[in-house]
Structures are given as C-alpha cells and as structure tokens.
Structure 1
Amino acid sequence: MLDSLTFGFLGGGNMASALIGGLVARGVPANAIRVVDPFEDARPRL
C-alpha cells in the first residue's frame with residue numbers, strides 16, 4: 001500500500017527526517033518522497 005502513495009513534507013527538520021527515515025526503512029522509494037525546505041543549506045541532506 002505504501003508504494004502507491006507520494007509523501008510530502010513542508011520543512012526538513014528533525015521531525016521530517018525521522019518520519020522519512022521510517023518510510024524508507026519500510027520500503028517507500030525515495031522518488032515517492034517530496035520535501036520543501038526554505039533553507040538551501042538543509043536541502044542536500046534531505
């Protein structure tokens with residue numbers, strides 16, 4: 001079921017990073033996750 005969804009996050013802080021880590025651990029592909037962050041320095045780690 002999770003592989004048919006696209007997940008989006010506004011902000012890539014600690015909470016989003018933890019949730020994204022859990023999604024990836026459950027097999028959600030990276031191309032099904034979108035993150036918007038206003039801080040350019042934070043974007044590469046997401």
Structure 2
Amino acid sequence: MENQFKQFQLKPFVIDGLNAMAITAPTPIQQKVIPALLRGENIV
C-alpha cells in the first residue's frame with residue numbers, strides 16, 4: 001500500500017518514519033491541517 005502522506009510532498013525522512021510506524025494514511029483532520037501548516041499558516 002502506498003503511503004498517502006506522499007501527496008503532501010513531505011521530506012523523505014518523514015515518510016520513512018511514518019512507514020516504520022505503519023502509518024500510511026492521514027486522519028481527516030491531518031488532511032486539512034497539513035497543507036495549511038506547510039503554507040506557514042497559523043493552525044492553532
């Protein structure tokens with residue numbers, strides 16, 4: 001199964017860490033928050 005976090009273009013070491021923990025799909029809130037975080041928006 002392909003890691004769905006790749007859609008966010010995260011650094012390879014982050015994807016590797018997620019794979020090592022068998023985390024392959026973001027939660028619904030992660031799907032909304034990660035793009036905003038990567039754009040530098042305040043997410044708190």
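Quick note: the coordinates plus some simple rules give every number you see, no bench work behind them. All figures in this text were calculated on a predicted structure; none of them were measured in a lab.
Here are the numbers for the structure shown:
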quantity	calculated
For helix-only ellipticity at 222 nm (-39500 (n - 2.57) for each DSSP H run of 4 or more, over all residues; to 500) computed as -8000, the structure of 1, 2 it came from	1
Test item: relative contact order in percent (Cα under 8 Å, 6 or more apart) calculated as 53, pick one of 1, 2	1
